[in-house]
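Each structure below is given as structure tokens.
None of the figures in this text is laboratory data; all of them are computed from the coordinates on show. Keep in mind that what you see is a predicted model, and the values were worked out from it rather than measured. Cβ atoms are built from the backbone, for glycine too; each structure is taken alone.
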Structure P
Amino acid sequence: MVGVTHQWNPDDWESFAQGLLQWQHGILDLHRMPASHGGDLGIDYYCTRDSVIYQCYAVEEPIDIATRAERQKNKITTDLNKIVAGAAEVAKLFLGKPLRKWVLLVPLHNSKDVNLHCAKKTAEIRATKLSVFDPEFEVCIHDERQFPGKALQDAISRLSNISLSVDMPTKEELAQWEASSPDLLANAAAKLSKRVEKTEVETAVAQGVEAFLRGNALIDALRSNAPDLHEKISAAIQYRARLLGFAGPKGGPTPGGILHAEYENLTVAIKETAPSLSQLNAQEIALGTISEWIMRCPLRFPNNAS
């Protein structure tokens with residue numbers, strides 16, 4: 001299954017995290033710590049009732065597991081040092097109530113090395129014997145999988161920009177799909193033979209299959225995490241498909257002209273119905289949909305197209 005990762009910028013991740021944490025602790029019990037005046041003490045959000053501090057952190061994706069883990073460990077160390085250095089102010093913030101947990105909230109946590117680092121920092125903090133920390137104080141790392149689907153969907157609905165990164169399909173994923181879809185491959189080859197030279201048909205078909213799998217992975221990710229957005233995009237695609245089946249393709253007279261026109265029109269339709277989706281994601285979904293239309297129906301090239 002082709003992987004999809006949200007490409008977060010720090011502000012969007014913090015806004016998204018706020019929605020998750022308001023679901024977790026309640027709007028009135030979650031507090032935001034501004035950083036623009038004298039720093040944030042290693043705190044983005046906190047809840048005095050539950051004696052917990054959250055620091056939000058999103059690395060720039062895509063990135064490999066080892067690099068992501070190293071950056072997360074460095075963030076934990078840096079911000080816990082702020083907590084220790086500002087212990088007197090943190091104690092005032094929590095009205096003398098000992099702090100039980102400090103949580104690094106990230107989009108993706110997938111390395112045990114970070115858990116081991118959290119355990120190490122937990123032991124170090126407890127050893128300070130500072131009164132601001134509960135004797136059972138714990139350093140943790142959580143990602144969005146800690147929260148139920150409804151919380152994720154509500155938080156995503158607040159975003160003004162959604163940008164997803166799609167992995168390239170592996171050779172195994174491509175081979176598996178191709179082995180199960182010989183008729184679709186034959187349709188694509190027959191249609192694309194009108195656009196490219198005979199020696200280039202196989203490459204063009206492979207590019208179409210890859211585009212279809214990537215676009216489909218994006219649509220699946222939206223279905224799970226942003227159902228309202230998914231529904232709007234699906235409706236726009238279905239309308240364009242019905243129009244194409246009824247009125248035929250726009251552009252031309254060449255297959256290339258038809259493809260460019262359908263791709264551009266579908267991209268515009270997707271962005272109009274889902275303005276919060278990034279331009280690149282709209283283009284990837286449009287290209288994947290056009291590739292599917294080539295393999296199935298309704299997109300055909302006129303017999304006289306050349």
Structure Q
Amino acid sequence: MTYTTLISVAQLQALQASATPAVVFDCSCDLMQPAQGPAQYAESHIAGALYAHLDNNLSAKGDPAVTGAASGGRHPLPPRNTFAAWLGSVGLKNTDQVVVYDRQGANYCGRLWWMLKWLGHANVAVLDGGFQAWQAAGGAVASGAEAPRTATSFAVGDPLVTLVGVDTVLRNLHKGTQHIIDARGAPRFRGEVEPIDPVAGHIPGALNRVFSSNLGPDGFFKPAAQLRAEFEALLGQRAPQDVVHHCGSGVSAVPNVLAMEIAGLGGTALFAGSWSEWVSDPSRPVAQG
């Protein structure tokens with residue numbers, strides 16, 4: 001059996017006990033304290049899990065003209081071939097079932113889930129409940145570094161997800177052919193506060209759904225039917241397939257992408273450059289309130 005959206009702790013434990021165990025990645029992160037994620041991993045992680053660093057492995061570092069980044073913003077996507085080379089360097093094969101998790105409500109592991117889909121890798125799932133659920137179930141943990149895996153050659157396939165650029169978002173802004181969902185907190189969306197980017201507010205016409213809204217108080221994703229009802233209420237008469245997700249830098253938007261997939265409303269797009277790229281050009285319109 002393969003997993004493409006969510007996987008439970010029990011399902012992952014069964015896979016780990018099988019002849020073809022999943023490859024697990026810990027994506028724990030703290031945007032405001034970059035050293036925190038690696039420290040959490042070093043202290044304790046799912047036994048055998050590899051670490052995926054948001055800045056070093058899941059983003060392009062340096063001048064975009066040099067890196068060839070696939071998006072703008074504070075966390076630009078690396079070129080697909082560059083990302084595939086890193087996956088191969090840590091021993092991932094195209095046939096592997098991948099499981100990703102974090103300790104922050106799927107805020108960061110969703111990035112790796114989406115990026116693997118972007119490379120054409122279907123069999124990747126988010127661990128429902130994250131590391132906390134694994135610990136609560138008595139799952140095996142380890143500390144420190146894991147032994148290196150034998151390097152592979154990870155092949156890039158056709159994307160299974162849709163990436164849109166800032167020019168496309170701007171061009172379609174008032175055409176009614178895209179419906180933007182912003183995953184940032186409501187005060188940032190309204191423009192009341194802006195702790196990171198130089199301009200406060202949101203893209204005109206955007207709807208607001210905070211990424212954490214997809215989880216229940218127990219830290220697990222809400223049932224598919226509930227997610228579907230909530231997104232349909234948010235969208236009204238707008239077509240789900242025309243949704244474009246964004247946030248501050250393209251990371252916390254992904255839980256909304258995943259939630260719509262779980263809800264049976266998949267096929268939505270990601271504006272990976274997000275607000276940080278949008279406000280990099282003062283000619284682009286900004287709304288508040």
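Worth a mention:
- Origin of the value -0.39, -0.73, where log10 I(q)/I(0) by the Debye sum over Cα atoms at q = 0.11, 0.15 Å⁻¹, for residues 179-266 alone was derived from one of P, Q: P
- With distance in nm of label points 7 Å out along Cα→Cβ at positions 91 and 211 computed over the structures P, Q, the top value is the one for P, the highest of the group.
- In this comparison of P, Q, the computed figure 3.0 for distance in nm of label points 7 Å out along Cα→Cβ at positions 35 and 123 is attributed to P.
- Answer label among P, Q for the case where helix-only ellipticity at 222 nm (-39500 (n - 2.57) for each DSSP H run of 4 or more, over all residues; to 500), calculated from the coordinates, equals -7500: Q
- Of the structures P, Q, the one that 22.2 was derived from, the read-out being Kirkwood radius over Cα pairs in Å: P
- Which of P, Q leads on FRET efficiency 1/(1 + (r/R0)^6) of positions 27 and 195 (r between Cβ atoms, R0 = 25 Å, to 0.05), largest value: Q
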